[in-house]
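Asks: Following are the structures in question.
Taken together, the values in this text are just the output of simple stated rules run on the coordinates, not laboratory data. Here the structure is a predicted model, which is why all the values come from computation and not from measurement. Cβ atoms are built from the backbone, for glycine too; each structure is taken alone.
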Structure 1
Amino acid sequence: MKLEYTELQNGIRLIKLEGRLDLNGTYSIEVQFVNRCAGEGMRVLVDLSQVDYVSSVGIPMLVNTAKTVVSRGGKMAFLSPQENVVKVLELVGVTQFIPIYHDLENAAKGLL
């Protein structure tokens, strides 16, 4: 699993994940992911376009981090997840409180 971090001009933190959010993938980036989402009023966009699998280990990392971001006055959203990843996120109800966007412009507007 690979994690890339970029701070966009509008103050949004873009975290691009690449690989599989399975047991090994999740554990390899979890601390870095949580740290990149830390802070007051953070707006975090998680690019899932290069994630081809999310397991029952990866989902709690995403959900718990999103809850922490929101509890600190921030927002989190997902950008361009693959169809199979969307199905898993919808199946477990994640999309009810973490929105999905399919383009950066709409995602940025949604996080303002």
Structure 2
Amino acid sequence: MDMDKVLKAFIPMTETAFYILLSLNEPRHGYGIVKHVEEITNGRIKLGSGTVYGTLTKMQKAGIITVYADERRKTIYEITDIGKNVITEEINRLKELYENARKYEGEFHD
């Protein structure tokens, strides 16, 4: 798949997609992703299985993730090199957003 097309399709990412991909810093199954996202967001984000599996399917079709293993009926997902490029681009975009937010936030206080 064409990298520019993948970037255009996934960036900017939804918060859900971002946290799902961020959770694939190591191979995980769907439930493991849900628990990891809940943990790193201090319970703010509780992903439903439909959302997770819908997003994983879309990411798999785009070549961002791959099925790593299927043992004991648990499908394990792993990020691909394309996926690593996508998450890196998104992290850089978010850093810019954050830096600009910090720079200008004082101008909005009374």
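Asks: helix-only ellipticity at 222 nm (-39500 (n - 2.57) for each DSSP H run of 4 or more, over all residues; to 500) was computed and gave -19000; which structure, 1, 2, did it come from?
Replies: 2
Asks: If Kirkwood radius over Cα pairs in Å is computed to be 13.6, which of 1, 2 is the source?
Replies: Comparing all candidates, it corresponds to 1.
Asks: Comparing distance in nm of label points 7 Å out along Cα→Cβ at positions 24 and 96 across structures 1, 2, which is largest?
Replies: The structure with the largest value is 1.
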